[in-house]
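Presented below are the structures under discussion, each in the form of structure tokens.
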Structure P
Amino acid sequence: MTTTRCAYTTVLLPEPCRAAIVEHCRRKLALELHRGEAAERKAYGLLAGTVDGGIAEVAHVEPLRKNARGHGHFKRLMDAAMNAHAVASETPLHRRGWVADPRELFDALRAFQARGWQLIGTYHMHRVAWKHDPLRDTPTRLDHHLAAGSGLFVCIVSMVDPTHPRLRVFYEADPGQELSLRS
């Protein structure tokens, strides 16, 4: 799979934004849900901000509440991607993955634009250790397949040990394009 090269080398993630990401992941692990939020131990979200020169700066964290993964054509597309690119785990393939609800995504993008931000990245958590990847702080083949061509960075939040979350960022979820993460 060919991936484009990233125009920036650093992601600036201010501490309040980092804290918001980690809090979202911890809440979802504990199933402490907000109204309308999917009752799943999965956390996915959008990262809005600006890109200037070699730095992408996150200004806003938008946790996603609705998972469209199990609905209609989204289910068929995600099932096919899972079968082609996912590795076995304790969570069955049909229960893995996230597809942003189109209305929720549209509303978020409109709000970002109104504030002068653009969608610059996404985040999601990995919570189950694998023998070949005990920290789960790197993108999977599936992550890369889904992000390739997006022009976005992907922040992987390892919650294998929720008391010590690990965040790493990769352009288009390509393990060969890790970006510097600063606060």
Structure Q
Amino acid sequence: MEGKLIQLIWVLFLFIAMTAPAHSHYSFTSVPNVSPTEKVTNLHFFYHDSLTGKNPTGVLVAKPNNSDPSLAPFGAVFAVNDPLTVGPELTSEVIGNARGIYVSSAVKPEQPMVMMYLDFGFTSGEFNGSSISMFSRNPVQEKERELAVVGGRGKFRMARGYALLNTFFVDPKGAVIVEYTVTVFHY
């Protein structure tokens, strides 16, 4: 008898559970869920970083308390506001700047590595007011390398993608010019 009562309760429970949504209130007007079309944008520019000289674009803001004489010892944090140009010359048209920080993350000085947290903001042209964000490790001694595009704003909202980097020029005193070829997927 007890088993039949439990079965009856389960049947009633299932019946109520199945019919409850039928008595819910639904809107009679529906808006179709249309996803925006994903776009692919290819960008090409040059990044100029200078840690020394009369007008440095990157400055050391924190450094470990050790006697490492290198320009970027392990744990050093730099704040940057680096120009982005159309050509490799600093005198070529400036199209934006890269702002953010990078951290020296190489324990071995012979294998320099930085973690980059940068926002590449565009100040002219079709993408004026928009930016892409990159967060990735950067093995700076390799001539060619890749960074991850992890976000964006403006015309690059919901961006993802990658940047292929090619070191164009290095001054051992602390200046570098890097060619960026970026593929961005966005809406």
Structure R
Amino acid sequence: MGEEIKSALEIAMEKVEKLGEVTEEERMKWKYVPEGEKLAARHLKQNLNLLSELGKFEEKAKGYVIGGAQDVLVRNVELPRNDYLRKKNKRVMEGIKLLKNDKVSAENVFSKMRRVFDHYAEQGEQQRKQAYESLKVDVEARIQQAVKQQMGSLANVRIDVESQPQFQEEWRHMLAQLDMQYTKLLDEYKQELSAIP
């Protein structure tokens, strides 16, 4: 029972001592990766010139800035569900290509991504329309059946199926399933892209 009671500060200081000294590399990473992340965000929102902004950093910091910017840009590649996302993907890819040393490998991955985007926009759109109509018919039949059970065979009520919460919920679920195959491929290509120097 001879142990002394330590304050929270003393315990925290002991833990910090056990961690050891922070290296110069860690300090650089903590300082400049967030700078790169901010640069990428400004590139996407304000049409910022990445190369001129990168020129403002010292050589030893550029690697960290580029790493932070690339991470944000790669995370921002999405399925082109609308025109805004199509344009954003183009902007993201332009930014990534500027930052990559191996531009040929990056362009090869972009080609694969574009094929996914094209397929999503063309065949995927057809799949979504067919699935939507099929679900609409199915849910309408189920609702009509439920109404008939409740009100008898005289119930011949027209129901706006698309405004029903049940339909909307099932459609969101089905849409997520349809998009999953594309998202999975896109995630693989994002990893491939992140590995390129």
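Read-outs: derived from the displayed coordinates by stated rules, not from any lab. All values derive from a computational prediction rather than experimental measurement. Cβ atoms are built from the backbone, for glycine too; each structure is taken alone.
Brief remarks on what is shown
- Label whose coordinates, when Rg/Rh (Cα atoms, Kirkwood Rh) is calculated, return 0.93 (choices P, Q, R): P
- Mean count of other Cβ atoms within 10 Å over residues 56-63 - structure with the largest value, from P, Q, R: P
- helix-only ellipticity at 222 nm (-39500 (n - 2.57) for each DSSP H run of 4 or more, over all residues; to 500) from the coordinates reads -8500; which among P, Q, R: P
- With distance in nm of label points 7 Å out along Cα→Cβ at positions 64 and 160 computed over the structures P, Q, R, the top value is the one for R, the highest of the group.
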